[in-house]
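Each value in this text was obtained by applying a stated rule to the coordinates, not by laboratory testing. A quick note: this is a predicted structure, and the numbers were derived from the prediction, not measured.
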Structure P
Amino acid sequence: MTSDSTIRALTPPPSDAETEAWRTVLADAQAADLPQLPEPSRVEVAGRLRVRPARGRAALWAAGDGVAGLLLFTDEENRHTAFLDVLTVRPKARRQGLGTALWQHVRAELLAQGRTSVSAQVDLGGPGQAFAESLGFSCVLPMAWYAQDVREARLTLPAREAAAPPGYELLCWPGLVPDAWADAAARAHCAMDDAPMGDVDEQVLAWTAERLHASQQLILDRGGALTTVAAVTPEGEVAAYTELVLPDPDGPRAVQYDTVVVPGHRGRGLGRTVKLRMLAEAADRHPALRTVATTVADDNAPMRAVNEALGYRRERGTAVFQLTL
């Protein structure tokens, strides 16, 4: 059995050696569990470990063959809960008690901070799901990862469909949304409130220009690249938008964050339009990019239909799992 004394808390920012040790644990686990994905890059791992989260405080633990990271929300609406960002053990060290020992450190911190629930995103059908269920976690929001081959999509999707329909203009913002559009973009983000959330014990926060810029700045401070494509009206409204994030700007894989069409503008193809323009922008700005991936809740049939029409294919099941403490 693994000794609990091998686990130590990391004080941010971790050293170069601690960062590389963390990365190699993630890489070894991913090579066994998700070999189709690219290896975690140093840029991405260092950014997540060294830059404080925008919405809370990170707690980190490491052992020779395992790591755990917890996000403790600090906004008043969600001080009762937290998000388990990672709990991973190298394949060679599994079933020896290390994962359970790491969890005990996480659980102790949750209780010490007065948290009554914790959630995590878990890939379905693998060791993560079995471990989460053994701890008492249950699925509260089933989803799936969908992925698009960038080169294939550029060859098969008609470029003309990336043009804005009458009454709209497409704008592209690398990095932060410009100040002149920040309030309108924040209001459009509020349209995410009707996205499926299942039984997740987390309150959706109101979007403001300040919160929007803080969340975007975090991506940039961690070494990533962010691009937003928006469909706007002559009256200055952001009617639809999509966001693309490359955790490592030189890496082969990007993550499509939100894609939102504001309710009064739905049914006009804007979701497809902003995604197509984003595809073109991403391919031009990031030559090494090969795959764009996104998660969609199983209950979100309209977005799944848009993604399927654009060439996204289901990659693997995932879900938000939650535990009441």
Structure Q
Amino acid sequence: MIKHSSENFARPPFTVNVSRGNMVESRHQVVAAISDSHGKLMKSWGQVDSPVYLRSAIKPLQALPLIESGAADALNISEKELSLACASHTGEPIHVEAVESWLGRIGLDISDLECGRHWPTYDPAARALAAAGQEPTAAHNNCSGKHSGFLSTALHLKEPLKGYINRDHPVQKRIVAVLEEFTDLDLSEAPVGIDGCSIPTIGIPLQNAALAFARFADPKKMSAERAAACRRLQQAIAKYPEMIAGSDRLCTALDGAANGRIIAKVGAEAVYLAALPEAGIGIAIKALDGTTRAAEAALGAILEDLGVLDDKIHQAVDPYIRPVLRNRNDMAVGDITVVLNN
């Protein structure tokens, strides 16, 4: 149950300003919530009780059944692969080779992936692939690690491998059960769409998403098995942050520099979720216009407001959360700033 603080009512969305010269050129509106693991809504901006598709930001929770089912241990899933199971990766060789190796080791191959294919989102990787005269496969899909986890769980539990992306498949039903426990919601009537990688994506209010990541951050009130699975994923992401995203990505920079103190995960359409294990806090963000630059700046401002960004983290993440805008001649022409309306 979400318990509202008296400070939280009527606070509007906050603004991310994009300036050029001495004038604000564009403005992004951001809705966000901060919760503790007991369900106290510590702070919020905008309408945080309306459902939002969390998209790939929810992947760490979707990866929990991989561990809880026993599949991770039975199939010798490594820490690097656990981080990859939570990833929206850039399709670099380290990601593609890891997916291919993982599937091959358990007797499957790329043809078993039902996520679809696309070119690597990291431009040098896409250019190298094209220069070699090759086409992308499903292993290049940014969600191929998550799907490898789904296949591993189904294989271990002797469930059908075909159709694991469907809403009525046991793999997806387990994920819904996990989300219901973490969010304190009955999701049977929640909005459902189809994600980019073809699995269901469920509409969840940001206040409940923040609660879910707070419980992921501080799972001690959950079963011992679930708490251990949460901590195992946290450790894997902190140890192998390059697997959860890749080169030139905020998730990798932040999760690596924070060394387990912050676990952040982006989702499509400008969603960000973050867990702060030491504080037992969860953060949920949505830029209403779907612009990732706004969500990244917003996450940075909230983390700064919470006092968790030290000099080491700032050095790693400032190019993403406080970017200097440059033109084609590399001249500094503007910046991005956040007005939190505290």
Structure R
Amino acid sequence: MNRDAKIYVAGDRGMVGSAIVRKLKERGYSNLIGRSSEELDLRRQIAVDEFMAFEKPDYVFMAAAKVGGIHANNTYRADFIYDNLIIASNITKAAARAGVNRMLFLGSSCIYPRDCRQPIREVDLLTGALEATNEPYAIAKIAGLKLCESFNRQYGTSYVSAMPTNLFGPNDNYDLENSHVLPALIRKAHESKLRGDRTYSVWGSGRPMREFLYVDDMADACVFLMENEQIRDGLFNIGTGRDVTIRELAETVKEVVGFAGQIILDSSKPDGTPRKLLDVSKMREMGWEAKTDLREGIALAYADFLDRYGG
């Protein structure tokens, strides 16, 4: 990518989009554009068309999405499938109309079957049933990557799809009702420490295994893919290739936060997918690997939490 190229990062105020903006600036890109959801509602097709036609970006990073953890995905199922379907559809079509030839679509590892072989390869997509608790969100993300694939075949565009594993880091959502597991654990452990509690509760059995990726590493991978002009299309897993149990994750969070009490596992709450480890060999073969250790990343995320919400 030319350093002077105009780059639109959809969702630049969120955790993922803001990380991509940081990485682009670090790499010397300065002509960056973005809009808050108040300035541009990506669910409104006419508004998106007008924005894209006016700005005419050279490159687009599609990081905008409605996201949340198990509770949010399972409770607001209609919102998750509708919002994410229409955001992907509007941006993809408007970008093509505006002559954007190169775009990166960000999905999620939840697109893969619930009981998939491990580690999960890109070719495992659509080979089995999805996890029920986040099926609507996953279907929307599958539709988004298939949109990119279809536009490439019909119109000759170069729209690439990146499927990151569970992300965390600066600018994360720490709402206990709607956040993902890691930020929720950070907040729970912190508040338990402040109250002087002897325990803090963790959803599920603690046995499911998850892979976690620091969001700035994800941003680095996305810029890596877009800068490699030889990559014209395709789906790419983005992760570390290592996973931990939820119990082990909770213990690490407890240590980083400095909570001295015990972890209580609430087996009345759902576990979700038993295991979800990505095969990241495609990215490694191209020369990219994650750099941030899980414990180091959690410490950075906790520092961001303290900076935003105080001690």
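Quick check on the output: 22, 16, 9 is semi-axes √(5λ) of the Cα gyration tensor in Å, for residues 202-241 alone, derived from one of P, Q, R. Which one produced it?
Values: P: 22, 16, 9; Q: 20, 14, 8; R: 30, 11, 6.
Source structure: P.
Upon calculation of P(r) over Cα pairs in 10 Å bins from 0, in percent, for residues 18-129 alone from the atomic coordinates, which of the structures P, Q, R produces 10, 28, 26, 24, 11, 2?
Label of the originating structure: Q.
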